[in-house]
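Have a look at these structures, which come just after this line.
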Structure P
Amino acid sequence: MTEQRPLDGITVVSLEHAIAAPFCTRQLADLGARVIKVERPGTGDFARGYDERVRGLASHFVWTNRSKESLTLDLKQDEAGAILDALLADADVLVQNLAPGAAARMGLSFEALHARFPRLIVCDISGYGEGGPYEKKKAYDLLIQSEGGFLSVTGGPGEEQMAKAGCSIADISAGMYAYSGILSALLLRGKTGQGSRIDVSMLESLVEWMGYPMYYAFDGAPPPPRAGAAHSTIYPYGPFPTGGGGTVMLGLQNEREWAAFCDKVLLSPSLATDERFSANFKRSANREVLRQIIVERFAPLDVEAVIQRLEDAQIASARVNDMQGVWDHPQLKARDRWRTVDSPAGPLPSLLPPARNAAFTPRMDGVPALGQHSQGILDQLGYSVEAINSLRERGVI
């Protein structure tokens, strides 16, 4: 019996750039969807030019665009609009994260499309969503991290020490909600026979993820302080230096673990009942004193020795890996999580999707070159070789 993927037979057309929409549609492709990525002739998705770190290819682009087909179209030309219409006539989903209002100006609003293609699902991704005073405001990941309150609780204690996330967290959150929203819209269409519209806001996506610090600061209460890589309200919880210049991340969650930490890791069981540290709120209030004690006890030990003590005490811990450490992570290797995909730069390693399903194998096809599939897609739409060459000569594709 031939293996089936959940989205086999589903076609997604995406007017996408940067991260949020491409991350969403790559995950749809992982599940078997055919994703046709519409790009500008000559330049394509501007994320293609972010850097050249992957053998000349851009790191963001390689990450978010495997298993897609690249079709170049100059949507300012009427003939390109006709090609897009032909694609949408047979598509299940349209995803777009163009500049605010751009899709509507091209006649691609849900209302206009629904009248012609009633089963089409339309997913609009933007910085702030439709309506409201910020509707047309430009939005980039760092700016949404700022507007959404993320920067206010991330980094060191001083104002000058606030820090953004080291990855595109606002884009990722919006991409994840677009992905799950499209899956739910496909389920809904199975019940109603009708397509629907999904309006995804980067701001709302990130604010949803900020639920803990927001409720912690509920009704005007002080927000959690910025605590660097440490936990703002639980202690000891965070990075601690070891001998030899290493660092260990550890975390305690309750008093039983605190007692075990004192006994088996610090080798000072009496410290567990020290009045300064006998409850989490006391340890947190006296964290500077306690940190000095921990640092002194770890100083003669290397990373491996500290982690062994933590393991023996059943205290949660982690190494502070750099990126090479993640590429080489023994757990990912042991679980066989790496595959090889094609790209314009040759074979590249690529991580399998995190949600493993024993019923099917995720799709892991290549990263497309700009316009790599234009000829094949237009051929499927009935264009002759001569017509395709003419479109190319006139800059339509």
Structure Q
Amino acid sequence: MSQFKGAGQAPARPWAADALSWLIGPITHQEFFDRYYEREALIVPRDEPTRFAPLLSIAHLDSLIASADLRANTIDLADASRELDRAGWVMDGGAVDRAVIAHQHALGATIILQQLHQSDPDLAAFCRAMEQTFSCHVQTNIYLTPPSAQGFHTHYDNHDVFVLQVEGEKLWRLYGTPVTTPYRGEGFERGKYDLGEKTSEFVLKAGDCAYVPRGLVHDASTSGDGPSLHITCGLIVKTWAEVVLEAVSEVALSEPEFRRSLPPGHAHRDYDRTQAQVLFDRLMKILPERARMDSAFDLMVDGFIRSRDSDIAGAVVSGALPLDPAQAYVLKATIPWRLAEDGDTLVLIAPGGDLDIKQAEEAAYRRALSGDPFVLADLGLDDADKVLRRLIAFGVIEPA
């Protein structure tokens, strides 16, 4: 079986067991999080040109651009040497003129496939595996840059990225960090920041990987004689500021003073803020006494889980077939979930929706979620098939 994307057969998924190690090994998880994460760049060179071939190839990208229903929000062009007008390749109705895309690429423009993981099952599986480690939304953008070209001006990203060099080579230059861990909406503005001196320069070759934390200024251009294809894997994280805001919101539900309106006339230029400061100080004293991290943390966790797409591959095919009592099942390794109490009801929070669990079914669900393989009889219910089919339909379990 070929390992290459676009070869006509399903590729192996070498990242499935540990996606982060597949990218940064032999650097360990602990070393990465202690030294590099949100702090400094990491470059992982390898003499393994086909390492990322199971995810993508230029040939596969060429076929996709030639045949897919491309829309304005899925494909873009960029060229640091000139201004490009999207109206030149986006037609009425939002469809994309693929001939213009190909022609502009031949003239030096980088082709960008945005959020390709939403339609490509291998990239989707890779993102789910990364999400298992980071507990945040993980996305992919694809960049195909022609020889002797640069897609973007010097800038920083407002989210951390892993760069997977799939084919060709790219020369990267790193500068300063004018904004440490910028907010998601705190985008780079040309002319606003001191970029600093160039601190590092390196070439990513096929099979190499780099981690670039948000806020670190950089640029990149094609190196060598051929085109460069790389995958940018972006981490869309939640911050402690968001946890604190959730905690304040929770306190406000039980403390009426937090819900009082601002004083009448507070927008006047001559408004005296003395009494407002007194009230503000009193509210700030209440927060340490009433704010609870666990409640706010649970909201963040549940929001992340519910926002994930269900991985229901195989569920439709197997849904109408009789269940084999001898078939073993197991919890999917990359599925995020949490059991929570909602009043007197136990709820399984999972991608795709919440599942209410009857008291008589609790032991069966806990057995299925234990991580150990099980067969139908292990669930210990007369109607265990209903529980099993429900978990299959929501993509929580899979055949062992």
Which of the displayed structures (P, Q) returns the greatest value of FRET efficiency 1/(1 + (r/R0)^6) of positions 135 and 199 (r between Cβ atoms, R0 = 30 Å, to 0.05) on calculation?
P
Have a look at P, Q and say which one yields 15.6 for mean count of other Cβ atoms within 10 Å over residues 151-158, as calculated.
P
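One of P, Q was used to compute distance in nm of label points 7 Å out along Cα→Cβ at positions 215 and 359, and the result was 3.2. Which label is that? Can you show the working numbers first?
On the way: P: 3.2; Q: 5.2.
The correct label is P.
For FRET efficiency 1/(1 + (r/R0)^6) of positions 103 and 167 (r between Cβ atoms, R0 = 30 Å, to 0.05), which of P, Q scores largest? Before the final figure, lay out each step's value.
Working: P: 0.65; Q: 0.90.
Max of FRET efficiency 1/(1 + (r/R0)^6) of positions 103 and 167 (r between Cβ atoms, R0 = 30 Å, to 0.05): Q.
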To which of P, Q does the computed value -8000 (helix-only ellipticity at 222 nm (-39500 (n - 2.57) for each DSSP H run of 4 or more, over all residues; to 500)) belong?
Q
When relative contact order in percent (Cα under 8 Å, 6 or more apart) is calculated, the result is 19; to which of the structures P, Q does this value belong?
P
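No lab work stands behind these numbers, since they all come straight from the coordinates. These numbers come from a predicted model, not from an experiment. Cβ atoms are built from the backbone, for glycine too; each structure is taken alone.
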